[in-house]
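Bear in mind that the values in this text are calculations on the coordinates, not laboratory data. The model shown is predicted, which means the values in this text are computed figures rather than measured ones.
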Structure 1
Amino acid sequence: MRSAHETNVLGLFWNSYFPNGKKLPAGNAISTLGGLMHLVQDIYTADDLLRKTIIAFSLSAIGMREDPSGWMREEGRRLYGDALRGAVVMLQSPRRRQEDGFLIAIRLFSLYEAVIGDSDEQSFTWMTHCSGDAAIVKDRGPLAFRLGSSHRLFADGRLHLIMTALQERKKSFLSDPAWKMLPWSHMQKTPKDILLDILVDVPTLFEAIDIMSHCKDPNQKADYQERLYMEYVFLEKRLTHWAREFASVLITHENNALVEDVIMPQILAAAHVSTLYWVTCIIVYGLVGKVLMAGYGEEPFKGIYVDPGIFCQDILRITPLFLHFSTGIFRVHLATPALSVVMIYLGSLPSGEMEKEKAMLAGYLRDPSCSSMRKFLASMNPEESTKL
């Protein structure tokens, strides 16, 4: 049975977490933005680990904003530690590892580190939890995620698992055909799902680029370069096709979303898909294409390369939507991946290039609503963060 105190704490948290303090509406908004906390609300009362984890998260998140004495954060940190120890024990149970509640709790651990984490090893602990998340998903297999809440949990969690693989520069198991098809054997893919099918192939190219860069044999290196070029061409073709097919879901200069007093979930959903597309473009053109162009020259890339700076500008133009007070803590899901990739790309440019955009990004990160995000991004990208 929930106590009155627990009910009050969770009520305050939901109000500060969800955009406009309300659950996301069913339909396109929730399928695009993700329904992790909706799943939490549905099952946490029947799962002790999940219940302890969400209460810890709630106490810590509310304490950051509304408790100068610090006791809420301290109690939240204590409960979080208890939940971590409980999860270690439960990992030994094959039955428990198959349950959605356990996977949700592990996912909340990584979210806790991104939003609340205050140690010097914030990025390391976040990556550790994400690796645990990936191991549990892989262990359950793609057939386990075909229906209901399990499918929703899988589809919603792919982005942060892909971002982890991009950070590690290692191929993700999610790029295997079975993981792209079987979880959708009873579901129709959304534009976001199809876009993630493209992005999930990029870590494989990152890994191949790193192997090529360390190759000493000129002939073997040339062979690597040729194969990478063909992979890039195929990836760029898929990305261009996606943009043509789903142009109607993207926010453009013509239908630019204005920042108003209340940001509706439908606007956030369109902004999320748009920034995810721009992020994918920055990664494909800026972090893969540019590397290959350095070896090939510009001629082979005519017609299949776009200046990544354009997409950085698009993301920065739309960022105020995510930082708006009505977006709530939910902004961390929307803004963190986009601003991280923009930070990496802008940080790779020499002094004097895109200085206006660098100043814009630095200004956004100084926004009070961005304080925890700023700390997390600096932990993930320490070198790039010093260049802003």
Structure 2
Amino acid sequence: MSRRNVKHWNSRYVCVKIGSMIDQLLKKLIPDYDRVNDLNVRRAYGNLSGMVGIAVNAGLFALKLFAGIVARSSAVVGDSINSLTDGVTSLMTMLAYRAASKPADAGHPFGHGRLEYIIGLGVSELILAVGAGLLYEGVIKFIHPEEITFRIVTVIILGISIAAKLMMYLFNKDLSVRIGSPVLKATSLDSLNDVLTSSAVLGSFILSRIFPAFPFDALTTIIVALMIIRTGITTAKELISQIVGKPCEAARKGEVEEAVSHYPEIFGVHDLILHDYGPGRMFGTVHAEMSSRLSLKEAHTVLEHAEEEIFEKYGIRIVIHADPVDLEDPVLERYKTLIASYLYEKGLTAHDIHLEDGILKLDIMLEDDETDREQITAEVTEAVHKISPDIPVQIDFDFNFTEKEES
């Protein structure tokens, strides 16, 4: 086994062991910890992350503030303030899950789940404010450098901080993956950022001992500040995207479509739209193609079972619309083949192709608004008229509300 493979295997082994330890912890502290769509369970996850974060960051703040003062290092003091901010972030995480777990009421029928995103955005703004303050401090120190005092206790404390933050990163990352939480993901990334910043501070502190004339401390303060600002911007962008409305994830799309299409009475699925009102509060609609020869009662029974299955599996309240399909009309099948062949070359797809009152109607799925709709309409109509010159063609364009699947 090569060194590279050994290193990869060791990293994987460590991650598996940490995951197993977290499993044992969750089993003891959170009843029904695997029911991640349950709002009370999600709140328990948030509380656990918050309490651990407050305890760890409070301790690190006190230690690093002491270390920075005795060493007269603005970078170390700045790192301690960063830990204090992380403690406040952990408190806000707990408040976010408490607010988001409030049940729906008359004024908010979709619940309060998006408060998790809004409070997470507040965390991002706090991170940006800390980064801006440190950047200012670093620039002042760079212009007017001050000599720092080397203390071995400072080195030890920074080493403890790096180890503690690495464990916090792995812990929160594991929790965020389990419950699909952008807030915990942001918290884990912030902890990883702290590992890098504390490492940079430690390196600059040691280099300042070797090269006292160079302003390593001020330069590192500036670098730390820029890294913190970058984390704040990245986190804010993701949370704003959640609030504004982002496409349904390709993996979730596949899960829902599979849950619907595995019923033998359903031939195809399209027009999936999911509305995210916060973790555990997702609503949606989807169209299912079914034989036009099924009775209304038969179709309703199948779709009702599919809706119940999706809610039980994924916690999504979905309404499924039935699109009747005539599979025994040879003329219609010829149109479908012709249109599919043409659109394939364009990287597009069509659905709901049917004849109504002598008009050929169909929907074409677009990936963006830049597609020339008039050209597509003209070319599809021309292709159809080659076999049926007199038939009117009516095309509606749908927008893709889901992420593109990776090829």
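Structures 1, 2 were shown, and relative contact order in percent (Cα under 8 Å, 6 or more apart) at 17 was computed from 1. Computed over structures 1, 2, mean projected area of the Cα convex hull in nm² reaches its largest value in 2.
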